[in-house]
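Undergrad: Once you scroll down, you'll see the structures, which are given as structure tokens.
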Structure I
Amino acid sequence: MTMHPATAHTPQPLTAAATPDRILFGAAYYAEYQLGDRLDTDLDLMVEAGFTVIRVGESVWSTWEPRDGEFDLDWLLPVLDGAHARGISVILGTPTYAVPPWLQQSHPEIAAQTKTGEPMPWGSRQEVDYSHPAFLFHAERVIRAIVERYADHPAVIGFQVDNEPGMLLFHNPSTFRRFVRQLKAKYGTVDELNKAWGLVYWSHRIADWSELWTPDGNAQPQYDLAWRQFQAQVTTEFISWQADIVREYSRPEQFVTTCIAYPRPAIDDEKLVAALDITAGNPYYGVQDHLSLDHVKPVPTSWTSTGVAGLYRQADRLFSSNQRRFLVTETNAWSIGGASQNYPPYPGQLKQSAFALIARGATQIEYWHWHTLHFGTETYWGGVLPHSQRPGRVYREVAEIGAALKQIGTRLDGYEPDADVAILWSTATRFAFDFTPPLNVDGTTGRRDSYQHIVDAFHAGVIGAGAQARILHVAQAVAIGAAELVRRFPVLVAPAVYIADDDELQLLADYAQAGGHLIVGPRTGYADEEARARLAVAPDKLHDAAGVWYEEFTNLDDELAVTGSEALPLSPEARATDWADGLVVEGADVLATYEHSSFGRFPAVTTRGAGTGRITYVGTVPNGALSADVVRYAVPQPIAAGWTRGDTVTVASGTLPDGARVWFVHNWSASGATVTVPHDVSDLTEADPARHLAGTEISLEPWSSLALVDG
């Protein structure tokens, strides 16, 4: 039962049997968690709410296999039969993320070590080293038993393998030994490793591979980057291994996926989805006033985004994994979090978020979960039904979404979200900044989410400027090539592409030379692929074309006001935050400067023509206002520019195969608002659709959404 390295897999389009031509709508459903027999009642309520899909089975290995080698596989059959009889499709999960007690007791060696020699205690979930042979033996056995039993069931349209993988960095001895073997294969000799990692520093040179220390006390960034990339590889191999097993039994029209929690430390989502048919993920987001357009106060959990831009960014990240539409396998229904985090959405916010995710590429909206649990850790993670199990306000709002999606039907088949701007994502930089964050909190502690924060600063500017973003992994951009990037994305933002090889940086220079407008953010082009600071003038490969370079950089303990220019007029609220590069101008035009007694000698934003394109350098982490000003400068006429609307309204869009454009209009406010349509549109969600002629002003209720189509 050896887990082999991941092999290339070409994701296949979902077939008609998997209903790709409509938006799937539903929830995770756990009949086994109910206190009584409610199956028929639950399924009937789902039908009334417009559900077309449920996800089942992924959390209960001890129910599937209550004792070692003793399987109970038929308990789920009534759920599948009942769903199929009502026209509800099923995604079946493999239960490998929640290990049964008998396996923990019989094989304690499978426990994941969070530090060398310190196994994670049992009692939660995902406590296991999923590369351990004993675990893989039992995991393969239960996967085969479940999938063989139900692959032919007509309700099953796809499989989710595992659940939110990559939660831990394994420090098990076998994992470390394999890491060392991989280093040997890559570098060949210890001399090459010493050179690549700079191990002369602090007397870390090794004379033999046996001298390499375990990661627990490691302080070397080159080591840590390799360790994190290896851990992500282990996760990718595990998911690919499961997917290969499932495909031995699945029908050609059934898809295989896993649900991704993007903040997990041991995933590289671009590589993870290469072995899967479609991306699926779990975007949780702050609600109530955290979902207002200008709200930036952080929510209390690291896996939950805040603000409208944060919600859109989660959707754009899901699309980025393989540049295709995606499944939302979990998202908020009621209040999501622990017993002390009770924030149900305001009326209308569930529909808003569903339509926002669909606007950015979701082809499924699935809530976690159907009924609020009466026991367990997630007792107060609210489902569609409350603890009373009596349908209430949340159920009614979910049913309203179901009715709207039923009316939309197949009309979004082939939909592709629009993009005015492409933003580069670097997983390697994220790993590096987790270890050595450039930003800090209160002038002291390193900010562990530095990379996400910098990317979010630029992404939020896109949303604030009324534009739309596409997130591209750096490798995806390289594969596309400079000329095609310019054709598809006339503006490209490179925020904090810190870890990059020469070819990747050259792509950025070539993009501008070929006619694109490149926006460079701080820390870009500063380190190489080993996380070594480059022996070069910063930003390497770009400074000549950009007409600006730097050797100084500083953290900012306080926000700085910024003065604009005729070319870049700034909003009164525009501020520089967190960081400033000490830019020295050699040929660039200065667009903005800091209002500061010392830092005022450095420009905050510069620009210069390069080839047939342009490079704009932003030497700080811009706040929302400054970031939006920069995007307006680069994108004076975004796709949705013709829509006249108030400050609380966003317009997201995408195109259909026939060239028609679909528009998703949101009022992210407790107050009413209006929007004026620039051309004739009709409502996608109405049986007898209202038609709005060009110039019509539409009134928007608080926290409301519209889905409109050209014509």
Structure II
Amino acid sequence: MSQRQILVTSALPYANGHIHIGHLVEYLQTDIWVRFQKLRGHRCIYVCADDTHGTAIMIGAGQQGIDEETLIARMQKDHVDDFSGFGIEFDNYGSTNSPENRALCEEIWAAIRKAGLVVEKEVTQLFDAEAGTFLADRQVKGTCPKCGATDQYGDNCDKCGATYGPADLIDPRSAFTGTTPEVRTASHLFIEIERLHEFLAEWTCSDDHLQSEVANYLAGHFLHEPLRDWDVSRPAPYFGFEIPDSPGNYWYVWFDAPIGYMASTRQWCDRHGEQFDDWWRSDQTEIHHFLGKDITYFHTLFWPAMLKTAGFSLPTKVHIHGFLTVGGEKMSKSKGTFVRAATYLEHLDPSYLRYYYASKLNPRVDDIDLNLDEFITKINSDLVGKVVNLASRTAKFVEKTGLAIKYPDDGGLFQQAADEGQAIADAYEQCDYNRAMRRIMAIADRANQFVEHAQPWVLRKDPDKAQELQGICTIGLNLFRQIAVYLAPVLPRLAEQTSELLGKPIVDWDESQTPLVGTPVGKFKHMMTRVEKKQVDAMIEASMKTEDNGAAESAVPYSDSGQPLADDPLAEICSFDDFLKVDLRIARIVEAKDVPKADKLLQLTLSLGGDRRLNVFAGIKAGYQPEELVGRLVLCVANLAPRKMKFGLSEGMIVASGPGGKEIFLLSPDDGAQPGQRAH
């Protein structure tokens, strides 16, 4: 098998939010594929970067009272920590806000200009007057103008697949302030991508660059008609790279973000003394992109058009995956199923999620579902009950003798598993991890049946059976090691533990083809423990209390687990007229800060829309950090008589539930509610 040179990327995580388990579908899928290629002896590098430009970063930094560079540096550290916690290994992890990316943007832009593909047009764009900025496509939500689906972004509809501009949305609203944006006009630069229509039509349907369903989707939704010019600039104010030949305009984030793949590669090349052109201008290098179906349009039309025009290599394959659901539903903050990577790591072993996702992933663009009951059962049955069990039931009996000098007769078990190696490798290559896991677990089933029948725990009681015992354990441990080799891309930690136990590192796929004999066996240490339901429940509960910027989640309650009425009886009955005196309003927290010398209070500035503001001292300090609250919609009592406190005047109350202490839960309205609206 000849050595391949492979460059692999994942979509760049945006620097305005933390990594969650939905993101991890992509990065784990990619990491598994890269580890497999390296185990097969190929030269493969995995590069990624933080996507750091755009209006959301600018506004987020302003809300936190820091500059954009500080915000993106903090988030990059958090992203890298999350990825490392799950064993995701990048050969280089960069940032789109780097000098390498700026230089490559300028080079590609110059080539596009030279090709005569750039035109200037007046654009009617949505402007958030409260935030003081133009809004990018994905910073606006509203109703699809084609099919009427609600809660759609301003660039395309995930229900009918239609593409449009944010100004085309029905009932648009800003993702930052919830206000209705104004329509304003500004000059923008466009790339006439239609002039590359013939090339794109040919590229998308030939040479297996895309999954068949993706190629068909592009042909049916975009390439059957002229392609719309691509808007690639944004006017100031904007956080990004200013366009050298168009002062006051900045490259739109979707222009410089994919170029970040190249910039990250250049950083790796500079660090290792490699030639950049050997990776991005070479027929000898395969380029593989892994990404979610929501950004198919950008990576299969705009990106190849940019690369073609600038004379760079085109992607060999764009691997597109579906979304993650939890329990058959969209991830939900209120249900606790919107789980941050860091929250997961506080409660569960990362190997569990790596294996569970692998058992679900296939080469198609299917959504995958994380069923928490199935998750517990699958980990306990497959990893603990089948794989690790092989080592735990045999290793301790040969700690003193080591493995047999000659591999015993096992009835063809090892050879049968060795013969499976190519089929398993083919499944990994095709991103059909589900098929690979099923084949590997079939090997584990046969191995466990062998050990169960041989009963080494019985043989150890008879000194005359010592040689037979050593032979049985040699077979069991070799079958275990063979499985560990096949699972190494998915479970790198298990591969390390196996290497420690048997004294030989797992570094090559072909180690699955030859038994290990005559070597010492170390003292067995627990490799994995069973998953307990209480661990999963604790993770879900913690996720219900964890805030994340930019996370718009369902308002459906996770469970009826509040305090029983017997312990917290209803208040005295009030009349309807009394109730009508309470003016409940939707409010947005526009400022939040600590109150010096106050243990429980935070000082909040609430906007009721327009110029109306309320100063409120709220006893929620134990449950929330000030920076987590800015921008959040809450329910407030707007007509409460002002109350003079030693810290200042409190002009209202916000509504929350919970017994107190850290058990505080702010009540939030559904998407679509606006500051100042009355609660009925």
Structure III
Amino acid sequence: MRFLQLKIGSIFICSLLFFRAATAQQKATEKNDTLLHEVVVHAFNSSTKWKDIPAAIAVLNKKDLEQYSPASLVPIMNTIPGIRMEERSPGSYRLSVRGSLLRSPFGVRNIKVYWNGIPLSDATGNTYLNLLDITQVDKIEIAKGPSASIYGAGTGGALLLENSLGFTNSAKQIIQGAFTGGSFGYNQQSLEWISSNKKFASSIQLYRLQSNGYREQSAMLRSGLQWRTITRANKNIFRTTLFYTDLFYQTPGGITIAQMQANPIQARQAAGVLPGAVIQKTAIYNKTFWGALQHEKMVAEKVKLNSFLSINKTLFENPFITNYEKRNELNLAVGMQVSVQPLLALPQLQWVSGFEWMVNESGIRQYNNNKGIASSLLSADIIVSKQGFIFTQLQLPLRKNLLVQAGFSINQQSFEYKRLNTMNNSFTLRKINAPFVPRLSITYKINSAISTYAILAKGFSAPSLAEIRPSDGNFYPFLNAEKGWNVEAGIRGALFHQKLLFDIGIYQFKLQDAIVRRNDAVGAEYFINAGNTRQSGLEALLKYRILQHPHLFIRNASISASFSYQPYIFMDYKQGSADYSGNALTGVPKTITVVGFDISTTYGYVQCSINATSKIPLNDANTLAADAYQLLQAKIGRKFVMKGQSFDFFIGGDNLLNHKYSLGNDINAAGNRYFNPAALRNWYAGLRFSFQ
């Protein structure tokens, strides 16, 4: 009955918003989008249509990324089955692919992230995904499950972000931007100038986002500058990227369920001898300069060479409840790959080999935190992290309807640690090897519209810097890498004259030496290898085009649905005398269902979605869980073009059902401070524009 009431309520709100959109007075110009089954996917170097790729791949295009508020990737990422993105407070992201949040109290770990083909993840396994503004991304591909055969360390998968910049047949100048504002002091601006011709293109972009936050101690400010170029010279193509981001966000910290019910906007309160988040001015300060050079060349008619070099510098500060950490990080990454297509008449036949090597040098100093000021020095460490792998992959069409991908990588991760404020201390070396990580996948085309696939892959994930040297200030050299095998099968394609798109898959991933988070008596975190898990699940994505007619009042109407079933359990997991074997995996909801509507009319568009997430276990003992919640979001807008100039006016709302929930729980939290309450009903409005 509750679900029926919820469904009726969501339909009513969407209908109301649709009526408001229909009262607009000018006509929008619509463009047909490329159908998903025709989209070419570049993951695993395949350059294959989505329905034919032998992998579990999700794709988000530019239109998808514009469906929600431009403040965050969280809503659109959470429409993908198997994906859960959280934001504990503005700017504080966590990303899970098939349930990897056990080891991610904050940030992005266990997932390899690339931006325009260059690793955004560093040699420690950490990724500052929150450095990027959503306007710096045009397309997202997510390879779900172990992908170490070509992307290196990470059992969760690979996140491939693209920001397109290309040549044009004639000289063009484009200025485009966006302005958005909304509840809780949210305001966002971006402005980009693009210049292009047959041999050169350049893009300069400014971006800024500010929010006061819903809770105490949750304000955020991110601003930055980006410059990209692409140059063609004979058979060579050169790409350069430079960006600088200054990121600040406060961290309110978790609160108990009683505190959440009494006053959800409060930050972490004082407990015993420990002060609260407000008085300690808990926050993250991240200033990063990032630069990269890429080279692409056809060295022969059938041989293509790609290489990259990137360097970045990060100044990181974190005043926390118990200490004040300052980090000075220097990162270097280099990579190369050679692609061979011996038969141009058979483009799916491909052999690709290459390597990546990354190094991170981190100087870490921890001080006592005296009300947001670093006082007496507690420790001074230096850690040099190195990560490298070589890989090879063969893509072979055995028959007209059968495609095989087989590849493997050889990997190595090392940490060198030294405490600087202790006399006569030498470096401690820790090497973590995963000598052979294979992957085999097969796609069988049932007909021109439907394909099936099967995958057998091994993955591993070394401990990150924040795990081997966590906030308690100690070094944990005996922490081992996670590893495991994944078995998967699925079917995808189109039916009813391509009106219905579907992607359904089942998988089983058995993880050994799972890394999990622990807290000491004062709340400082550390990590241990806790045992084995079984992560079996089902993922389904459906998209149905109800109507497409350019001359009717309703020009386009579609509905989509995604479903994730994740009954993950601990297989062999003991902590002291407690045996948690058989318990549900901490931090992972068993089911997530997302239903969306997308309607375009003569006068505007309406987009509406509802996310229903089941309860979430908050500790390994499964004695407490976050309640299930339903999150309704909607947006209406108006697009039109005048003499080559385009405009998009929009207004939207988040959590329209005014549901009390926590989007980003602190799992296994000390003092039962599990909850980070999300904002209640809130609004935004904005404008996108482009001038040529």
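Undergrad: Once distance in nm of label points 7 Å out along Cα→Cβ at positions 256 and 392 is calculated for all of I, II, III, which comes out largest?
TA: Structure III comes out on top.
Undergrad: Taking 40 as the value of percent of Cα pairs over 37 Å apart derived from one of the structures shown (I, II, III), identify that structure.
TA: I
Undergrad: Of the structures I, II, III, report the one carrying the highest value of distance in nm of label points 7 Å out along Cα→Cβ at positions 464 and 600.
TA: Biggest value here belongs to II.
Undergrad: For structures I, II, III, calculate mean count of other Cβ atoms within 10 Å over residues 72-79 and state which one comes out highest.
TA: Ranking I, II, III on mean count of other Cβ atoms within 10 Å over residues 72-79, first place is III.
Undergrad: Given a value of 87, 40, 33 for Cα extents along the principal axes in Å, for residues 504-631 alone, point me to the structure among I, II, III it was derived from.
TA: Only structure II yields this read-out.
Every number here is computed from the coordinates shown, using simple stated rules; none is lab data. Since this is a predicted model, take the numbers as computed values, not measurements. Cβ atoms are built from the backbone, for glycine too; each structure is taken alone.
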